[in-house]
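**Student:** The structures considered in this document are given below.
Just so it is clear, none of the values below were taken in a lab; they were calculated from the coordinates. This one's a predicted model, so the numbers in the text were calculated from it and none came from an experiment. Cβ atoms are built from the backbone, for glycine too; each structure is taken alone.
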Structure P
Amino acid sequence: MNDENKIVIILAVLLGLFVLAWLVSAIRQAKERFTQARQERERKDTAKRRYVSSRLKEYVLERDDATCQICGISKRLLDNYMDGLGDYLLLEIDHITPVASGGRGDDPDNLQVLCWRCNRKKSGSKTNREVAADIDYGIRYLKKRRWPR
């Protein structure tokens, strides 16, 4: 084999390696673009499912009588104790089935009123029953507590 043939073979191998490296890079970039597009779609879908309109929030607050569905504290109870005190109660709308588990924010049957303490304790991983068994505050706790006579 003469020197010219060796040079041609070396150039062909180098060209093949260059094309292979370019293909690997192009595939990697395509995967990254695909992954980013999928993550963006999932983020938008999650945001849509998580969103609760103000009208729906008002409906759920009225339906649940502005009462925490776990501990039982309510605006009405606090207002009966002292007029205007209920305005300081921080109530939140909670997804019964978390969005991450397929729950939706536009379904009133998947929404409930919780006070801020119960909502933090629930934190998307516990059920109402689990939180209720764990709390040491609220109306329902006081009702089930045994008082000395």
Structure Q
Amino acid sequence: MRQTIAIAMAGTVFAVLVSPIGPLGGFWAPASHGHDAAGHVRGGLIAEAMVENLAFGAGVAVLFTGLGWFVAKTPDRTRAMTAWLATIWLFASWMPHGNLHRHVGMDPAALLPIEWVFHVGSIAAIAALTWAVAWPVRQGSERLEAFYDHRVG
């Protein structure tokens, strides 16, 4: 658990450092035609960005330490890998999504691929995660039967 928390914290720090206003984030600097926020709006945007950074850190932690947990909690390796990858995407994709929004501003042609990749990607990840953990599984597998016997008993 300590390793997972340490990795999550390191991922969060990395996300802050490479943010558009971070010291290593020059490659996606905020759009010059954007509007400057002030007061409580600025504070709200900073807080929201930090939630995205924490989620990114959680996604990095799941990437490096989470596969075993998913293997133990799902009936087969395919579902474990699917749930693991979907969870990584759902946590880690928000930081680049938000930062790309800041980078491109309100240019519709630049926003369209961002929306398609991240929003459709999240919808696909939710569908995959739902399939992996909740969809009925074919009967007949010894591992599957042992898995369900263990969960019920």
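**Student:** Computing volume of the Cα convex hull per residue in Å³ for each of P, Q, which one ends up highest?
**Tutor:** When volume of the Cα convex hull per residue in Å³ is computed for each of P, Q, structure P gives the biggest number.
**Student:** Another question about this same structure. Computing relative contact order in percent (Cα under 8 Å, 6 or more apart) gives 26 for which of P, Q?
**Tutor:** Derived from Q, not from the others.
**Student:** Okay, moving on. Of the structures P, Q, report the one carrying the highest value of FRET efficiency 1/(1 + (r/R0)^6) of positions 12 and 108 (r between Cβ atoms, R0 = 35 Å, to 0.05).
**Tutor:** Top value of FRET efficiency 1/(1 + (r/R0)^6) of positions 12 and 108 (r between Cβ atoms, R0 = 35 Å, to 0.05) goes to structure Q.
**Student:** Which one of P, Q has distance in nm of label points 7 Å out along Cα→Cβ at positions 20 and 124, as calculated from the coordinates, equal to 4.5?
**Tutor:** P
**Student:** Computing helix-only ellipticity at 222 nm (-39500 (n - 2.57) for each DSSP H run of 4 or more, over all residues; to 500) gives -18500 for which of P, Q?
**Tutor:** P
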